[in-house]
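Some structures to go through are shown next.
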Structure 1
Amino acid sequence: MPRSKMTMILLLLTAAAASAQGLRDSGSVVKMTVQPKSVTAAVGDQVSWTVTLDIDKGWHLYAHGDPKYYGIAVTGLDSLPLVGAEVAYPAGKKGKFLDETVQLLEGRQALTIGGFLAAEPTGPMLLELELQACDEKSCLAPAFLQVPLVVEPKR
């Protein structure tokens with residue numbers, strides 16, 4: 001088995017064991033905010049939100065699509081009444097973790113979620129942001145953060 005796969009398996013097992021013991025998960029070192037809190041739109045309008053992640057000092061996330069580690073990912077887009085829904089992820093910067101080159105996200109990072117409103121939502125649209133925070137030696141259990149997208153009907 002390649003070293004990077006073995007390393008990833010060990011990190012996930014360690015994180016799962018920590019989670020099972022009631023220890024903190026990645027959400028304890030990453031704070032998320034969504035702006036605007038709500039948008040006013042009619043069917044056919046383009047809508048967008050910015051999701052800001054504040055990552056505690058000494059911790060990092062992996063960029064979306066990192067080929068070696070658990071990168072951030074938004075799930076649930078296909079369940080929303082948004083046509084052409086897309087997420088613009090932060091690119092991160094090249095760094096090292098366990099002697100491997102990776103794309104790191106540190107400090108304050110933002111991603112944008114948007115599309116065209118296909119139908120009037122009956123309540124908040126919920127997405128899930130998956131992420132795993134690591135320091136220079138270990139990783140916390142993954143966190144699954146609820147991302148509420150609120151649309152107020154345009155009258």
Structure 2
Amino acid sequence: MTKLNELAPREGSTKGRMRVGRGPGSGKGKTAGRGVKGQKARSGVAINGFEGGQMPLHMRMPKRGFNNPFRLEFAEVNLWRLEQAVEAGKIKKGAELGAAELIAAGVIRRELDGVKLLGKGEIKTALKLTVYSATDAAIKAVEAAGGSVTVTKKAKAQAEA
């Protein structure tokens with residue numbers, strides 16, 4: 001039985017590391033495959049984006065736009081997607097649907113800051129939806145199909161008061 005201290009890779013299966021800078025006879029002497037002098041021939045070099053003192057490209061390009069750190073991201077759901085889930089049997093007719101139920105049915109992946117109902121496509125099934133916000137067209141289409149939409153978003157007038 002082999003002992004742990006006697007374990008070794010099979011003969012010829014591994015190569016020894018290249019020892020550089022050990023004279024001209026080694027084939028990797030003098031500059032050790034690094035070319036000639038200069039910053040890149042030394043160790044510890046970090047010159048990404050450096051252009052020899054010329055103004056780098058990332059600094060020459062103009063700054064554009066603004067990223068609002070308080071922006072809300074919504075999971076968007078179209079009417080056709082809801083109807084498709086009903087036809088596939090993932091949502092029951094007349095069901096009460098919130099974000100958790102839509103995730104369970106595979107209609108959306110994650111809730112993010114809320115669910116937004118959009119009016120693309122048509123819906124024939126009556127559903128009771130609770131969403132953060134919805135377009136007017138989406139609300140009309142759901143109500144025409146016999147369902148209802150509850151919007152949880154606070155109106156601007158209430159938020160400011």
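Only the coordinates and a few stated rules stand behind these numbers; no lab work does. Not measured: the values here are computed from a predicted model. Cβ atoms are built from the backbone, for glycine too; each structure is taken alone.
Consider the structures 1, 2: one of them gives 32 for relative contact order in percent (Cα under 8 Å, 6 or more apart) as calculated from the coordinates. Say which.
Answer by label: 1.
A value of 382 was computed for volume of the Cα convex hull per residue in Å³; which of 1, 2 is the source structure? List each step's numbers first, then the result.
Working: 1: 116; 2: 382.
Of the options listed, only 2 reproduces it.
Kindly point out which one of 1, 2 the value 18.0 was derived from, the read-out being mean count of other Cβ atoms within 10 Å over residues 24-31.
1
Right, something else. So mean projected area of the Cα convex hull in nm², for residues 40-119 alone, computed for just one structure, reads 6.1; which one of 1, 2 is that? Write out the running numbers ahead of the final one.
Working: 1: 6.1; 2: 11.0.
This figure was derived from 1.
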